[in-house]
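The structures considered in this document are given below.
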Structure 1
Amino acid sequence: MKLGIIGLPQSGKSTVFEALTKNISETVHKGEDRIGTIRVPDSRIDVLSEMYEPQKTIYAQVEYFLPGTARTKKDQAADQSIWTAARDCDALIQVTRNHAATGLDEKSPQADFRHMEQELILADLVVVEKRLERIEHDHTRGKKMDPEEHALLIDCRKNLENEIPLRRIADLATARKLRGFAFLSAKPLLVLFNNDDDDDRLPEVSDLTESENCLLIRGKLEQELSQMSAQDAAEFLNEFRISESATDRVIRKSYELLGLISFFTVGKDEVRAWTIKKETPAVEAAGAVHSDMQKGFIRAEVLAYEDLMEAGTHAAARKKGTVRLEGKTYAVKDGDLINFRFNV
């Protein structure tokens, strides 16, 4: 899972990136991309690791990507490269300033959110226009066009010209024919309001709809928190009435945004979390572990995490009949422990 962090200048993108990844560097140039990979905290993995005592414990991972900014305002190619890099992300986190800052205008989160939204829309409109021009040019030369793709792009153009992000049009955001374009405004969006240290309230932004999720972060505080020991961090969280770190909250919301769940494989060699989409069939989940498992899939031996906790051991769960065999079409549930039976 890869999430791109975007936002207007001075919104606090770098501060948020460092708070989430604990990756702080004084030498990074603004023109450089930054990537931070962190493990997804999951108490179930901790419990399973204690129970099975494996040689390795592997958590799910999430990657945060902060595109470098253009070195000069006139460097349009660099501006476009920012969006090219962001298109490779599964979802976007838009950092929106909701804090006072010396030398900056009065904070206006609604205006800043709208400004950033328009940039995404414009970047997508450029892509749509270029593709439509190519299709129509090829058509005049006798090349047969794909009527479905053409109709979808026309619909995209109409909505983008009306300043409607594609994520708000489900049929366009999920259309298979449009996946290759990786439209920015079609990606799941988390709006992260970067508040002052003493402000723990979400601002009122009327432009937000149910298609956009939002959270607040006190970026400077969270950046400090990310550099503390566990004991100091616990005291810090309590002092500033922060129930859990920004990293935990953002990861959880990111999973919700993308409709992701985790299942587990366990044994003496390895306890591991695997990330898949909700309702993924067992045969496809097997492919996440290894392609051979998907090719030679026979059955999935499944035990729900809750059933394991209730029984106490895998053997006891088997005696209670909560370990079951499932076929290819079984929709894997969050927290399933799965042993795939296969033959190739």
Structure 2
Amino acid sequence: MNPLPRLVLAVAVLAFCVVALGAYVRLSNAGLGCPDWPVCYGRLVPPTAAAEIKDANSAFPQRPVETGKAWKEQIHRYAAGTLGLGILLIAWLGFRRPGALRPAALPYALVALVVLQGLLGMWTVTLLLKPLVVVLHLLGGMTTLLLLWWLVLRNLWPASAGSGGPDLRRHVIAAFAMLTLQIALGGWTSSNYAALACVDFPTCHGAFWPAMDFKEAFVLWRGLGINYEYGVLDAPARVAIHFTHRLGALLTFVVLGLLACRCLRGGRPVLKRAGTALALILLAQISLGIANVRLGLPLAVAVAHNAGAAALLLIVTTLLHLTTPLKQ
């Protein structure tokens, strides 16, 4: 029995946890809990003793120690580092045992992606939470998760591949593209602190088309040296971002909802099970998004909303596997 796919499954579970932990760090405003990288206030472990905190504050006067935030950020770094080591182990074992994983080149692509993720994690800190870098870091984490999951599917669940026909596969690809765009919009909303730009639902500030500044809302690069912690945009620009995310959520709901209905109406039982999971997670995700607005962005609900996006991505990736012939 080949144990390597089961190792990939374990690392994929870890990747899901790292994605959720990253959301927790970001949403608890701990993204700059450590002002340096990869250490934290020059230490492998955040300072906790009074003398350590005093020394850290002297070394980093622009960022006084907040112990809770520092621990959150550094724990996330350690978890991400463990994930990177797991991916390196997969690639090394795949190299030692040719043919043990399909597609054989994917573990090496994952190693390259982990290196890029490390750089993006560093730039997230050194560029002071620049929204574009934060979004790219989020998408890199999601991509790492889905590629690991693809390895799991192609090696542990190959017998179910090739179901549903090319028309369903095209719908799955469209759903995958729509979901990816919506995740990026969610990251842009979060990194620009626009999640509470509208505090009512379904209206925004009592209107179905509030005052918005789209020109400022989607400027990707504003130069260096700007601290983006807690955001730099004015209210109309944040409303534009929030409102666009709402519109994207509606379109995503329609595209993924229709896909779930197609899977439930016919086809193999495995497609029906995937369609059921998609419908349930989609309904939960929409409910969590509304709850974030109506309840004032509770941390637990906001983190669950991010985890829900990752779960939707895994389900749609599973459907892509189920509709893709093994020879591809």
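Key figures
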read-out: Ranking 1, 2 by distance in nm of label points 7 Å out along Cα→Cβ at positions 24 and 256, the structure that comes out highest; value: 1
read-out: Among 1, 2, structure where distance in nm of label points 7 Å out along Cα→Cβ at positions 112 and 216 as derived comes to 1.4; value: 1
read-out: Which of 1, 2 yields 19 [relative contact order in percent (Cα under 8 Å, 6 or more apart), calculated]; value: 1
read-out: Distance in nm of label points 7 Å out along Cα→Cβ at positions 192 and 248 derived as 1.0 - corresponding label from 1, 2; value: 2
read-out: Per Kirkwood radius over Cα pairs in Å, the highest-valued of structures 1, 2; value: 1
read-out: Of the structures 1, 2, the one that -12000 was derived from, the read-out being helix-only ellipticity at 222 nm (-39500 (n - 2.57) for each DSSP H run of 4 or more, over all residues; to 500); value: 1
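All of the numbers you see were taken from the coordinates with simple rules; none came from a lab. Since the model is a prediction, treat every value here as computed from it, not as a measurement. Cβ atoms are built from the backbone, for glycine too; each structure is taken alone.
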